[in-house]
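Rule-based calculations on the coordinates, nothing more; no lab input. Since this is a predicted model, take the numbers as computed values, not measurements. Cβ atoms are built from the backbone, for glycine too; each structure is taken alone.
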Structure I
Amino acid sequence: MEPHTLFDYEALAEPRLDRPAWLFYSGGAGHEVTLRANRDAFDRIRLLPRMLQGAKAADLRTRVLGAEVSMPILVAPTAFQGLACPDGECATASAASAVGTLMVAATEATRSLEEIAAVATAPLWFQLYVYDNQRALAESLVRRAEDAGYRAIAVTVDAPRWGRKDRSIGHDFDLLPGMGTPNVGDIDLEPAALSWRDMDWLRSLTSLPLLLKGILTPQDALLALAHGADGIIVSNHGARQLDTVPATIEALPAIAEAIAGRCELYLDGGVRRGIDVMKALALGARAVLIGRPILWGLAVNGPDGARHVLELLRDELELAMVLAGRPTIASIDASLVRL
């Protein structure tokens, strides 16, 4: 089957992955209420297109924390990409670079942050986990990311413990021989229960922009601003932490209203179509990040599959913008959607 949508890639990826790897990648927390909601919430939003705008093509270019990218679609951090493709995160970096967009490299990558940076020709951010009693490791990772040319640090704040993923219970996966997590070594490290005071410490470590990934409420968004965040990623960790929290697109409008443009706002979770991207932009996101679809692309056809996933989403967005009468990113606003 020739994949024509991200859903096609998901269907093709499942039989190509070992069962434990598939369950780890695809599963969500608990009864997976939020996993379903991330997708369903996008479908409930209606678009209100404008006519006679005189545009037959759209310009998708934008900037994220000062870096120019070809489209408001970025690659989210996902762990253990080597389970989907032998080249893992290096294949993803090649794919993102080929279409001119930004990749966020994960702490728990199967390739080192330096190897990923050596392959990338487009901007990179680094996603940071802080582990229990491992502050020196966190500081080292920030320094390494700076030295390797990463443009920002995105610290995950929604994981004081790992969420329970019912579908994966009894189906633990093993990394392939010779595959590890070179950024951290021991993958059995426990996440730290961070506080806002720790955000001050992280802010003091680097002059790079700092994003907080995992914010779902206006209250926490305002605290993020107060503690020096340059950006917020509205995220429920791909619905993998606490079940029945809101879908990210549901949480986005109130956070955007509270932030009122004082820092850059991003969203991940459930994005599968170009119209989803446009809806997120209309509700206040500067760009979206996609995670699982990149893994499906890697599993199906390595870096070419990941690149094609990004191209499909880009082309869908470009067409949607034209049909909606919004030919530039700046022309997309809240009047485009009905909640």
Structure II
Amino acid sequence: MDALPIKIRSLTKTYGSIYALKSVDLNINSGEFLTLLGPSGSGKTTLLMAVAGFSRPDAGSVLFGEKEMVLSPPHKRDVGMVFQNYALFPHMTVAENIAFPLKLRKIKPKEQADQVNAALATVQLTDYSKRKIDQLSGGQRQRVALARAFVFKPRILLMDEPLAALDKKLREQMQIELKQLHRQLGVTTVYVTHDQREALTMSDRVAVINEGEIIQIGTPEQIYSNPKNSFVADFIGESTILPLTPNNRGDLCYSDSILYSAKPEFNNKNWALVIRPERLFPISNSENPKTSITFEGKIMEFVFQGESTLGIIQLPNSDQLTIRISPTIAASFTDFKTGQTIMVGLNHNDKILIPAN
């Protein structure tokens, strides 16, 4: 069956005087992998549960294709669901767990066996069909939960932080496997997480949610490189946010440097500069920094973190910069020591301008 688009209109959910969702509008394309990303209590799981039918909104509409689903119970929405705790049946074997939704749909035994075998092959668990759940690792249980969610060929797949219980290395491995599985199945997928790296790794688009509202939606590259405001800039990846001050002509400046020439839209607003730490680079005394913005300050911390080295730089006005470079580059700069003064640069193309709070 073809994947279905999802259209969400003015979806609202309250708990007493608290808004869990505030008139949310969202279009999810057919076959898309869309991630709902936000901190705890942001409304992302409430939105997913409303799509699944486990939570009835106070107002609004949920369309699967052109069919209104907001009053339909979960078992009539025909969506696959993967929960954070997997919700597997411990008394059943792997194959029996995967076959469970097929039995509910009264699929013939021969067809059940064929579909279960195909699902096991898809998640690379063919040799595990007769094992009990307590005989599996965390990653294997997660694969079983996934197989059970898509074995009946749903047109929509919903996942609520399914990797949260896994250790870092396995979680990163499973992110790639889920991305590949989505490409293979082609099903419309809505995924909930609070992990920004997970969202950037897996998604076609990311919807950033806070306090029941979608703050920004776009591709991972758009969200990361062009955050809409300081919340998105700070929540998605590491960043330094520096306040900008207009001069008499309306140019936006940091310290004595003009970073943006005056424009009409700059008037009557406060603005800030977002700097991603990996886009800063150290400048030696022999280099000409005229092609970039430069900052000079004292190194407060200098920490080796394996694949990268992290530096915290105190600027003269007490603002702090974070720089992240490879250990090889760090080793080549003798100035990279705690307490020393260093100059770093930022290419003009790497500037990110946002409204200040």
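Which structure, out of I, II, was Rg/Rh (Cα atoms, Kirkwood Rh) derived from, given a value of 0.94? The correct label is I.
Have a look at I, II and say which one yields 49, 30, 24 for Cα extents along the principal axes in Å, for residues 106-225 alone, as calculated. Derived from II, not from the others. Looking at structures I, II, which one was helix-only ellipticity at 222 nm (-39500 (n - 2.57) for each DSSP H run of 4 or more, over all residues; to 500) calculated from, given that it came out as -7500? Computed on structure II.
Of the structures labelled I, II, which one yields 9.8 when mean projected area of the Cα convex hull in nm², for residues 18-145 alone is computed from its coordinates? The read-out was computed on structure II.
Check the numbers for relative contact order in percent (Cα under 8 Å, 6 or more apart) across I, II and tell me which is largest.
Largest one: structure I.
Suppose distance in nm of label points 7 Å out along Cα→Cβ at positions 130 and 218 works out to 2.7; of I, II, which structure was it derived from? Of the options listed, only I reproduces it.
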